[in-house]
Structure P
Amino acid sequence: MATATETKPLVNFRVEAGVAVIEMDDPPANTYTYEMNRQFDEAILKARFDNDAHVIVLTGKGDKFFSAGANIKMLNSVDPTFKYYFCLHANEMLLRLEHTPKLVIAAINGHCVGGGLEIAMAADLRIARKDAGKMGLPEVNLGVLPGTGGTQRLSRIVGKNKAIELMVTGNTFTFEEGKDWGLVNDIFERENFMENVMEYARQFCPPNKASKAVGNIKRSVQSGWEVPMESALAIERELQQRLFASDDAKEGIAAYVEKRPATFTAK
């Protein structure tokens, strides 16, 4: 039994063969509270500064839910000021995840709704488990809007009109529909789902890929997305210059000239 000074682990963190796994762990639905968000934020920082972690995978404990979003009982028990700061902290956390210079993959192992989908949309790639659940932003049914980035990220992924339709109806939809709209990148079979996601993630780790180049591609897109083209190109040039000075760029160019597979070291 936890003492007053101990905190129940709500987020599990491990690094496995170059892949940092951040797992929400609050069964049955992996709903998040302020405390889970705090632990999630700590895990993001751990992954960012761990030199052995080249890719980040987000998932939920169990096989029924990735996450059902914010804990509604918690929200019902606090005043509007707390709700505001709860959303503010969640927004800051997801922006930190989005701008972490490492590829982030959401392994959607079950239902992914509300704030759970908002977390998944802050990832760079989303891989769903076949026939494992539905996704959507049904907050309108509670009389509120998707307040931790949902209105902004969904519209940037699926387009303004489709995003408004999905949010004002509050309907959930299948992973296959999500894939058709560009919200899901791929759907993996139910059997051995996490093992296959981990194998997929490892292709972006050394020696297979230059993980610094992968991370800087992400940074260039994220930082350049909403600034004028001239500024975006300046960001791209700066990141490219840093990569030119890396050991991996030297190895990649040499391997191409010598007609051999490159062996990258993340240096």
Structure Q
Amino acid sequence: MIVRPDFYDRFLCKAGACTNTCCKTWEIDIDDETAFYYEQVAGALGDRIRAAMAFNEDGAYFGLNEAGFCPLFRKDGLCDIICGLGEEALCDICALHPRFFLDVQEHEFWGVGLCCEAAAELLTERQAPLMFLSEDPDGTWTIEELIETLGLPAEPVRFQPKRPDMAFWQRLKKTEAVDADWPGELAELMEVPLDLKLPEGPYYDRIMAYFLYRQLERVEEIPLVELKNLAQDMTALVAMMDALQGRSIRHICRVSEQIEYSTVNVDLLLSRI
């Protein structure tokens, strides 16, 4: 059975209006079928695409230019490939990102990653509890009810306005930085006074519920309480950033891209490596 968050069907890329484009920071793997297609594209656009392609033992990919962007990312925030050939010409990873699909018991969990500001905006635009939907007429659940469908005891999933403990900070320092700015951002967070009052409420409850939702694929191997603690600590990072700088969608994206998008980093924070 497919499960998805209540905002999933309304997700739409912001394209040129996005202030945190996914066409930067990460190299983009190109599936073999699309790489073959790109080799056949005629004209000046085909030449630009092929000039942007690089190859290693795993196949083709788009590297980053000197500014840290995909070489096909335009100054107006749009994609050269989409503008010239249409969305159907995208490689698999660009066509799917930031969507994710997780196998959890007999369910398939669908979602959109919070590194994407459009996804973060949709998540936080409502104050009501985050709901999860399915094709089942009775399949509308809170995060606690969804957990119960997995045969697990569901204690309330509510953000507690407290800093992570020292063990979490020490593990977080060992994670691989998403970019050169992260170590400085982390050092600033670690120096925040202990008496800093963190914000709380439905906004942060929804963030925590969604951070937990994405990690539920691990529930067969990792106790639920550990996954819940990770979601709490990730949300605490967002709340700390908000307390320091004012509430911003960008803080949700930042925590997501630093932690959720690295399996190694998640494993480290769960003390699995």
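Read-outs: derived from the displayed coordinates by stated rules, not from any lab. Just so we're clear, the structure is a prediction, and the values are computed from it rather than from any experiment. Cβ atoms are built from the backbone, for glycine too; each structure is taken alone.
Computing distance in nm of label points 7 Å out along Cα→Cβ at positions 148 and 172 across structures P, Q gives 1.8 for structure P.
Figure out for me which of the structures P, Q the number 16.0 belongs to, where mean count of other Cβ atoms within 10 Å over residues 76-83 was derived from the coordinates. Comparing all candidates, it corresponds to Q.
Here helix-only ellipticity at 222 nm (-39500 (n - 2.57) for each DSSP H run of 4 or more, over all residues; to 500) was calculated and came to -12000; which of the structures P, Q was it taken from? Only structure Q yields this read-out.
Out of P, Q, which one gives 20 for relative contact order in percent (Cα under 8 Å, 6 or more apart) as computed from the coordinates?
Going label by label, the one that fits is Q.
The greatest value of mean count of other Cβ atoms within 10 Å over residues 60-67 among structures P, Q is that of P.
If semi-axes √(5λ) of the Cα gyration tensor in Å, for residues 132-211 alone comes out at 30, 15, 11 when worked out from the coordinates, which of P, Q was used? Matching structure: P.
For structures P, Q, which has the highest computed value of FRET efficiency 1/(1 + (r/R0)^6) of positions 116 and 228 (r between Cβ atoms, R0 = 30 Å, to 0.05)? Sorting by FRET efficiency 1/(1 + (r/R0)^6) of positions 116 and 228 (r between Cβ atoms, R0 = 30 Å, to 0.05) in descending order puts Q first. Can you spot which of P, Q the value 19.0 was calculated from, given it is mean count of other Cβ atoms within 10 Å over residues 140-147? Of the options listed, only Q reproduces it.
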